[in-house]
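Every number here is computed from the coordinates shown, using simple stated rules; none is lab data. Since we're looking at a predicted model, the values are computed, not measured. Cβ atoms are built from the backbone, for glycine too; each structure is taken alone.
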Structure I
Amino acid sequence: MLSWSTPKTGVRAYLAVQEGFQTTQYFNSRSVNVREKVGTLIQNGDELLCEPVKPSDIGKTMPAWFKPDYKKSLILRLLPSYQFDKFSEQQQQTLFGQTYKIGKESDRTGCRLEGQSIENTPATMISEGIAYGSVEITTAGLPIILLKDAPTIGGYPKIGTVFSLDLANLAQRQSGCEVSFELIDIETAQQLRREFNQFFE
């Protein structure tokens with residue numbers, strides 16, 4: 001039997017098993033999207049089948065340096081998008097020069113940030129494909145960071161995309177938590193991602 005109490009840190013708990021749970025797959029995934037009614041939520045009393053644990057894996061833990069501290073202010077590393085230059089230097093300074101707070105309207109679709117508005121933001125565009133982690137700037141001049149349940153298209157200009165390793169950290173933050181941005185280049189991001197992937201393989 002599995003049970004959880006009130007989280008001591010973060011807002012989500014994860015349970016991972018080797019080879020995954022033997023549940024029904026939808027679109028090659030075992031995850032659930034409540035909004036789109038894909039998959040079935042786990043109910044009290046459900047049994048989840050899985051493969052036996054290998055003896056060689058017993059006792060393994062994550063090293064301390066990979067464990068984020070969810071109580072600290074979060075710095076999100078941003079990869080500039082092809083629309084980055086549509087924002088003036090002053091508008092970019094407004095984004096990178098302040099500390100935002102996560103708004104109460106945030107959910108798995110998008111993290112809405114509260115703070116000083118970016119004035120005279122570029123106009124909305126014809127809707128186009130958007131990626132997980134894209135940072136849209138609304139007509140109100142405030143960022144929305146697109147998360148796992150985000151739509152596939154959108155019409156707000158995108159100043160960049162949050163580095164993938166930072167998105168998992170962001171997903172654990174509650175409303176009112178402080179968030180700021182800093183630039184990262186693609187070469188550095190790829191190297192950090194390779195190191196992470198190699199360790200967890």
Structure II
Amino acid sequence: MSTNVIDAIKSDARTIREILQKKKYEIDVFQREYLWQRKQMEDLIDDLSRKFLSNYKSPHNRKDVKNYSIYYLGSIIISQKDGKNFIIDGQQRLTSITLLLIYLNNIQLEGEDYNEIKDLIFSKTYGEETFNLLIEDRKECIRALFHKRDYDTQNKSDSVINLYERYGEIDYLFPNELKDKTLPFFIDWLLEKVVFVEIKTS
């Protein structure tokens with residue numbers, strides 16, 4: 001492999017916050033659909049929950065989360081082209097994490113322990129919402145989920161149907177023990193201690 005090729009590839013460990021905050025991602029036309037089924041979403045939530053609970057103890061304060069252990073979610077490959085980020089590998093996990101973030105945003109109560117995570121999901125410019133996953137046929141479904149609205153998946157793509165179904169299963173799969181006072185701790189850990197290895201190439 002030539003030096004020029006090596007120089008064009010960079011890899012770094014990035015937290016979920018670093019990957020998603022104020023970032024936009026697209027996919028090329030050759031990328032496959034969002035294909036995750038219930039089993040993959042269940043495995044993801046179970047792995048994250050067990051890892052978090054292995055660190056969390058009832059007397060902890062939220063600042064203690066910075067000492068919790070890191071959980072690696074594997075690698076994602078991003079190609080940068082014309083100032084845009086295209087997901088080459090990792091679409092399934094990045095999409096599923098986005099669905100989980102939408103769910104967590106929707107169930108947390110705004111108050112003293114509220115986590116501001118909306119800017120990891122979407123941004124608004126001139127009154128228009130744009131989501132971190134800039135995938136045309138999925139944006140209306142994601143918008144409906146974010147605003148807790150029903151969405152008709154009839155005659156929609158497999159990706160859209162899977163998005164809607166996987167989101168609908170999260171509440172059942174997400175442990176009840178993380179839905180009370182532990183929720184802010186879990187969100188802190190998810191954003192700051194769950195890590196992708198981000199591989200960038202031009």
Structure III
Amino acid sequence: MNGNEQTIVIATRNKGKAKEFEALFSKKGYQIKTLLDFPEVPDVEETGDTFQENALLKAETIAETFKTMVLADDSGLVVKALHGQPGVYSARYAGEEKSDAKNNAKLLIEMADLTGTERQATFHCSLALAKPNADSLVIDGEVHGEIAGVPRGTNGFGYDSLFYIPEKECTMAELSQEEKNSISHRAVALQKLDSAVDEWLKK
């Protein structure tokens with residue numbers, strides 16, 4: 001792929017996630033591609049200790065490969081009472097083979113004896129935007145809640161059915177897609193990105 005500056009690669013194979021990012025960049029006149037367009041490209045190994053490190057690793061590695069602009073994200077669940085776990089291991093909390101059901105089950109077991117404020121949790125998203133010969137832009141977004149005692153709701157994935165939002169009196173998985181897209185950690189990060197990206201693009 002040539003260095004066409006009107007193209008941006010979203011470093012994901014998740015169509016739902018790509019759609020959220022596409023809305024922002026298509027209105028700025030960018031052609032969107034995802035890793036689904038490049039099946040030959042192997043996954044970048046996420047060896048960072050933080051969400052920011054992993055997002056940067058993905059964005060900068062792929063930007064260097066394609067010589068174009070790349071947006072990557074790394075996100076997950078952080079529970080203070082579990083010393084920040086599952087954290088960067090959110091997707092593989094219960095083992096190398098990704099399984100939402102097993103991850104949720106492990107989380108509930110780990111938190112079985114925790115009550116009240118000990119069940120507070122944060123969904124965190126780090127976005128990294130990279131292009132050749134430029135400093136990368138990193139943005140963070142968070143939403144705060146607590147871990148429910150049992151899964152509730154079916155509209156979502158990952159830990160959504162356990163992530164209870166007190167202000168909404170429901171879990172993330174009980175929200176409509178539209179509501180989720182307006183308050184999620186990724187939505188918060190995207191709003192911040194929207195405010196910062198035009199200035200960064202001029203560099």
Query - Comparison of I, II, III - label where mean count of other Cβ atoms within 10 Å over residues 42-49 is highest - result: II
Query raised in the report: 44 is what came out when relative contact order in percent (Cα under 8 Å, 6 or more apart) was calculated for one structure; which of I, II, III is it?
Result: II
Report task. Kindly point out which one of I, II, III the value 1.6 was derived from, the read-out being distance in nm of label points 7 Å out along Cα→Cβ at positions 138 and 162. Result -> I
